[in-house]
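Below are structures written as structure tokens.
Values in this text are rule-based calculations from the coordinates and carry no lab data. Only a predicted model underlies this, so the values are computations on that prediction, with no experimental measurement involved.
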Structure I
Amino acid sequence: MSTPTLKNEVLIGNQYPKELVSRINSATKNIYVFMYDWRWYKNDFACDMSQINQALVRAVRRGVKVNAILNSNEVIETLKSLGINAVKWNENKLMHAKAVIIDEWVSVVGSHNFSESAMGLNLEISQISEDEYTAKKIITYFLSLI
């Protein structure tokens with residue numbers, strides 16, 4: 001039995017980083033991330049993607065468990081060094097998913113990668129919903145892959 005959806009909103013373009021950072025900042029238990037492309041901008045701490053990265057690091061520091069499945073090795077070592085449990089998808093199929101689940105009830109799913117291009121240059125659309133049933137279903141899928 002699912003709980004009623006409390007919020008269901010479409011995030012277009014640069015609405016995504018602001019809403020995601022706000023949700024990450026309020027996380028108290030766990031965050032699960034599926035991300036096809038995740039970039040780390042060491043020389044631009046003010047860009048939208050850096051704001052997401054910094055929010056995730058703050059979450060780890062306050063005790064939130066952050067787990068991620070990525071498609072490439074580019075940022076895995078950086079994430080691990082910051083306390084994020086990051087693993088590379090190693091199957092023959094391309095891991096093309098882009099989703100963030102926060103505290104087992106907030107789901108952000110859509111086309112946004114974790115890259116600066118996705119935050120403002122590309123045509124992107126994602127959806128955020130507060131729905132425990134959906135979030136737990138995505139987490140079950142996440143856990144079946146690691």
Structure II
Amino acid sequence: MTSKTFKTRLEKAADMEATGIVVPFDPKEVWGKTRVPVQVTVNGYRYRTTIAKMGGRFLMPFAKEHRDASGIRAGDPIEVTLVEDTAERTVAVPDDFAAALENAGLREAFDALAFTHRKEHVRAIEEAKKPETRARRIEKAIELLRAR
């Protein structure tokens with residue numbers, strides 16, 4: 001499996017809390033495509049994401065959950081190793097959300113969403129602190145799927 005390693009700094013987006021990693025090469029030259037699912041190792045911390053072209057640059061997000069887990073902050077020097085991620089991307093759907101999807105006849109529609117969208121729906125539901133918030137987030141996800 002082809003891997004690429006480089007050194008850079010974690011970059012903060014202007015006017016936002018978002019951070020990302022600028023990929024200093026064209027992924028098409030390495031993996032034959034520009035939008036590449038990858039396993040990323042940053043200073044020993046590992047996560048999965050996708051390289052995407054934005055604003056003329058190739059970037060990968062480094063979300064707050066990864067900053068918190070790794071202790072890496074915007075501006076920190078980092079060593080990055082990328083390997084194409086060919087494993088299936090699955091999302092464990094909580095039982096209450098799965099039941100709501102089935103009851104609404106929307107499980108197939110949910111399963112057809114891109115991995116990132118499925119992951120973010122589940123993340124929002126699981127991060128709810130109160131049962132009422134969780135129920136609202138499940139209903140919101142159902143409404144968004146109905147609107148598709």
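Brief remarks follow.
- Source structure of the calculated read-out (volume of the Cα convex hull per residue in Å³, 106) within I, II: I.
- Winner on relative contact order in percent (Cα under 8 Å, 6 or more apart) once structures I, II are ranked, highest first: I
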